[in-house]
Structure 1
Amino acid sequence: MKYSYLALGAAVFAGHAAAFPALAEEYAKLATRIASGGKRQAASPGFNAAAQRIDVSGTHAFVPPGSGDQRGPCPGLNALANHNYLPHNGVGTIQQFIQATNRVYGMGLDLATFLATFGAVMAGDLVSWSIGGPPGSSAIPGGVLGQPQGISGSHNKYETDGSPTRGDLYQYGNNFLVQLPQFEEMYNLQAGVPNDQSNYDLPLLTEFRSSRFEQSIDNNPYFFYGPFSGVGVQPAAYTFIFRFMGNKSAERPEGQLTKEVLKSFFAISGTEGNFTYTAGHERIPENWYKRAPGDEYTIPFYQSDLNAAALRHPKFLIPGGNTGETNTYTPVDIANLTGGVYNAQNLLQGNNLACFAFQAGAQATPDILKGPVNAAQAAAARARANALLAPLLDRLGCPRLQDIDESQFEKYPGYENCPDGCSRY
């Protein structure tokens with residue numbers, strides 16, 4: 001059943017081409033864009049050195065984490081904490097995450113707000129969250145008590161299998177440390193290319209994502225590709241590498257991600273064939289420039305990248321997983337999962353793919369409920385979580401998704417053994 005998703009993908013796009021000729025033209029544009037390095041068919045974003053240079057001196061000089069500081073699976077967030085753009089202990093509020101990701105990387109406020117809010121709901125205490133493991137006991141207004149697990153403990157809710165450099169949790173026992181063979185495989189996508197000519201752009205990273213997807217199918221019997229953690233978040237682990245880490249310049253306003261910049265953001269030192277990984281030591285390079293003001297990476301921009309990658313590899317479109325043995329990947333029936341609100345044919349229309357992924361994520365149980373709470377406290381926590389997420393989803397103009405039929409996931413041990421996020425199998 002490993003390749004059952006290929007037939008499904010072919011049917012999806014064949015249906016689009018026949019029923020929606022205008023979409024076929026749009027897909028052709030997306031394919032052209034991703035094949036040309038991810039450049040949008042629009043005017044150059046321009047370059048303003050003074051506005052785009054990121055300060056890594058003084059209060060923002062690199063300081064490695066100390067005892068008790070949290071670092072986790074996201075290299076970009078680890079770097080923000082190491083440079084004091086986020087609190088150095090690795091635990092921040094929703095607003096601190098929004099401000100830091102927008103200021104340093106040029107993440108759009110809409111995307112930053114959703115991801116920061118989702119982090120606080122699904123990996124934190126509804127107010128703040130940790131970029132690594134549990135930050136300690138938590139108490140939020142209203143008397144709801146719990147022990148947030150941070151994003152290192154948010155497997156299947158935020159963090160997911162198929163990462164570019166982090167290992168699948170079932171295979172390695174942790175999901176937050178770089179696995180050097182995986183980093184080396186990514187690094188070697190530019191083998192033999194001089195540093196100043198190297199560039200880890202979207203075509204390279206999209207193909208690497210496809211390769212990692214297949215590796216998980218081949219090696220992880222618990223591989224699970226969820227509606228939010230897989231369809232919605234896994235692509236960010238790849239697109240964000242180029243979109244945010246690429247060094248912008250007048251010559252390369254879309255960014256150039258060289259070997260040395262890549263190593264810096266992934267806490268890798270040493271020479272080819274003799275790399276050393278120092279956990280938690282991700283750093284922003286000297287003379288590094290973020291996205292141009294006015295060219296922030298927004299939800300529509302991310303949606304476009306999602307669609308382009310799914311066009312190239314239809315397997316990215318549909319959640320699913322292995323069924324207890326390797327090479328048993330089986331996709332989910334989207335219509336059954338969503339009560340007919342979404343199906344394989346309408347996912348690439350408008351904002352539907354992002355809507356599906358984000359709405360599915362919002363159905364998960366808030367992390368705060370991992371603690372000893374009673375029914376009233378649980379209801380209060382869910383109500384507050386929904387109040388935080390609902391306005392963000394409404395702005396996308398999403399079809400109204402009332403519920404996710406989680407019974408559709410019962411065939412996947414990677415979901416069943418980790419139904420509400422977990423720190424280990």
Structure 2
Amino acid sequence: MIDPYLPEHGDPSYHVEHYDLELDYRVVAGRLSGRAKITAVANTALTRFTLDLGVFKVSRVLVNGKPARFTHRAHKLIVQARIPAGRQFTVEVRYVGNPEPIRTRHWGELGWDHLEDGVLVASQPVGAPSWFPCNDHPRDKATYRISVTTASPYQVVANGDLVDGRVSASTTTWVYLQLEPMASYLATVQIGRYEFLERADDNVPLRAALPARLTEGYAHDFGRQTDMMIAFERMFGPYPFSAYTVVVTDDDLDIPVEAQGLSIFGANHVDGRRGAEHLVAHELAHQWFGNSVTIAGWRHIWLNEGLATYAEWLWSQASGGRSADELARTARLKLAKLPQDLVLADPGVQRIFDDRVYQRGALAMHALRLRLGDAEFFTLLREWTSKNKYGTVTTDDFKTLAQQHSSRPLDDLFAAWLHQARLPELP
């Protein structure tokens with residue numbers, strides 16, 4: 001299914017099962033050489049299919065091990081191949097170039113980005129083609145093997161577990177395996193001169209990669225992540241991945257970014273005052289809401305951002321700060337002063353990251369909690385994350401499940417909060 005918000009991305013004619021990426025990156029030259037081997041299944045009979053890929057020179061494409069004809073223009077790699085419906089097939093793409101972020105009208109540059117001394121990859125929603133050929137649609141989740149070779153002074157972090165590492169005279173190869181299905185926009189590579197920290201005594205290993213100069217500040221500013229994880233597991237259900245990693249770049253970042261199994265913060269988020277702790281909570285919550293349970297299309301973004309924002313309020317209360325109810329009522333007062341022209345369940349492509357989506361999404365969750373009561377509300381959240389683990393969801397999916405936890409119809413609540421522009425009153 002083509003996403004109506006971003007119809008130029010993705011190809012619904014097939015489904016990717018696995019990406020095997022072999023990358024060689026030269027930091028100083030900014031040069032990336034890649035081999036992507038993609039295992040997929042045809043949803044319909046194919047004579048051609050497309051992959052999303054940015055500004056690279058493609059030297060060869062193989063389909064099931066045989067050379068295939070292809071064209072590459074406007075970030076689309078068009079491959080000619082006859083594949084019967086239901087048949088599994090492999091595509092191998094060899095490419096090289098200096099990766100550039102994907103330039104967008106609404107969100108600036110996304111994807112592979114050069115730091116002062118390293119690389120940051122933040123792809124939401126359409127930056128993944130800046131570094132590998134993919135079926136760039138959130139519904140098409142796959143497993144990944146990501147191998148990155150780069151100069152030995154640098155460390156590499158990617159999604160999943162580090163399963164292999166090979167050191168040569170001047171380079172090191174890092175191999176990560178992500179076995180839980182992942183949307184392409186959540187795939188990432190981080191390269192920098194980092195030190196690694198780990199709290200392996202926790203139920204969920206908490207890891208960090210950061211410049212040595214920030215380790216002391218990190219220990220304080222991110223020091224309550226263990227308590228945060230315990231609180232969120234109680235509210236949302238078991239953490240869905242094998243570990244959680246925080247990368248702190250040596251550069252400042254406007255906002256932190258989530259990826260599957262990890263989050264990326266800037267040096268400015270380590271301030272010695274826990275000034276970004278609400279963002280620490282927000283990005284951790286995305287591991288449940290967005291990364292494990294992924295939206296099937298971008299119009300449903302409130303399910304990611306509303307729940308992650310509500311997690312900020314829940315953590316505030318759980319950690320002895322302002323209550324979720326107080327924060328909700330304060331947020332509503334602020335939203336009431338802004339234009340009342342956003343429909344939460346269909347905000348429009350240019351507004352998917354509008355702050356009103358985040359705040360009103362959180363308010364919708366609080367209104368639902370007040371209607372259901374705490375016991376049923378948190379039971380609903382745990383069932384949501386369990387039933388849809390590693391899957392994709394829509395607004396209607398959430399409404400249907402929520403109704404199963406209510407003795408009264410919820411149509412009026414959802415109509416007011418999700419489908420009307422005027423901001424409702426909180427109960």
Structure 3
Amino acid sequence: MYPKLEKMSGKTVKEDEYNPYEHRKIEKPNSDIRSLANLIKSSLGSGLLAMPLAFSNSGWAVGIIGTIVIAFVCGHCVHIFVKTSRGCCKLVRRPLLSYSETCKAAFEHGPKSLRPFAFAAQLFSEFALFFTYIGVCCIFTVLIADSLKQLFDEYVTTTVLPVEYYCLIILVPLCLMVQIRHLKWLAPFSFIANILLIATFVICMYYIFGDEINFTDKRISGDLSRLPAFLSTVIFAMEGIGVVMPVENTMKKPQHFLGCPSVLVVAMSTIMLMYSILGLFGYFRYGDVLRGSITLNLPIDDWPAVCAKTFIALSIFFTYPLHFFVVLDIFTRYAEPHIKKEYRNFAQILARTSCVWICGGIGIALPMLEQIINIVGALFYSILGLIIPGVIETVFRWEDLGRWNWIFWKNLLIVLFGVCSLVSGCTVSVMDIISILNKKTI
């Protein structure tokens with residue numbers, strides 16, 4: 001058990017004796033701007049372009065309110081998790097902790113009855129992280145393939161290939177892309193991806209406002225049965241918590257991550273604004289015929305639309321390694337100690353290639369972009385971004401939950417919201433998949 005020192009959040013820690021920031025030795029630290037680019041890119045992407053579809057499920061008024069509320073909740077969960085991680089660093093006297101290590105340390109220093117579950121908490125968080133970002137990589141594979149299929153069907157070939165073939169084709173360049181092993185080297189690609197995504201956003205807005213918008217026939221609130229699909233899509237779009245700890249842990253000035261203004265506040269404000277604008281007006285323009293990405297609704301015979309479809313494919317392609325970083329980080333920590341040093345480089349190459357092919361195989365087996373987004377958002381991001389942060393802060397601060405235990409009640413609401421989103425979102429998504437498969441067999 002780690003030593004306990006002076007009081008902090010109900011724990012004893014002597015902050016003047018150990019400052020995690022002073023002990024961090026990072027091989028390639030990132031500036032605030034690079035960290036902001038990585039954080040924004042971790043949340044922007046296919047989620048942004050799926051927002052109009054989310055609004056078509058919820059209605060425009062419910063969509064706006066829901067997006068703002070979920071952005072606040074997701075941002076708050078990131079905040080409390082990073083703050084808890086920093087507190088755990090001081091307790092265990094380590095310069096930095098990963099997502100799963102934070103979960104373990106919080107339980108080790110929580111109530112005595114929960115301390116035996118520390119290792120289980122670490123394993124559960126690793127499981128959630130791994131499968132969340134496997135799901136994200138599957139979504140990226142299908143989105144790139146969908147965009148390429150539209151372009152190639154129109155301009156390149158007279159033979160119409162199924163989307164599964166394009167999933168297979170892009171696996172080779174993706175395998176090469178994921179061999180990049182440092183976040184510092186990924187930052188330029190994240191910057192390019194952000195520029196391409198902003199360009200795609202501008203083009204989408206061009207088509208949205210190209211003609212007069214008729215919103216009188218658009219619903220203020222949607223069918224209640226489709227609200228879980230809205231929640232799943234927005235949670236998927238907003239959450240990037242799995243990338244948060246790698247980004248914060250590799251910052252040159254990690255103290256700039258939290259606070260106001262801070263990297264987190266600027267990132268979440270930018271994300272919320274872009275999501276609300278594109279979701280609202282995208283729904284006003286295309287209504288209930290929206291697809292998993294609004295770029296798939298753009299005309300195929302107009303050059304700005306062709307640029308948008310190309311830009312989003314490239315943007316997601318450049319983003320893929322950033323999310324893949326989480327998956328390989330877990331592999332490296334668990335597998336490398338059991339691999340001889342001379343074979344570790346080969347093992348990394350093999351593992352990165354194998355994971356890409358696994359994600360591609362899932363995309364080929366289930367090339368349903370909208371439904372995969374909803375399942376990943378409902379099942380994995382609800383656990384990773386809502387349930388776990390709420391539980392971890394409560395456990396860590398068990399001896400100091402504030403006046404009238406307000407921290408406990410606040411986190412209980414967050415966890416209940418996460419559980420409801422998980423159950424309802426998965427139910428609706430599975431029913432949608434079954435309905436689609438039944439139509440294919442008729």
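What follows is calculated from the coordinates using simple rules that are stated; it is not laboratory data. Values in this document were obtained by computation on a predicted structure and should not be read as measured data. Cβ atoms are built from the backbone, for glycine too; each structure is taken alone.
Assorted remarks:
- Which of 1, 2, 3 yields 34, 20, 14 [semi-axes √(5λ) of the Cα gyration tensor in Å, for residues 168-247 alone, calculated]: 3
- Among 1, 2, 3, structure where distance in nm of label points 7 Å out along Cα→Cβ at positions 192 and 376 as derived comes to 2.1: 3
- Source structure of the calculated read-out (helix-only ellipticity at 222 nm (-39500 (n - 2.57) for each DSSP H run of 4 or more, over all residues; to 500), -12000) within 1, 2, 3: 1.
- The greatest value of relative contact order in percent (Cα under 8 Å, 6 or more apart) among structures 1, 2, 3 is that of 3.
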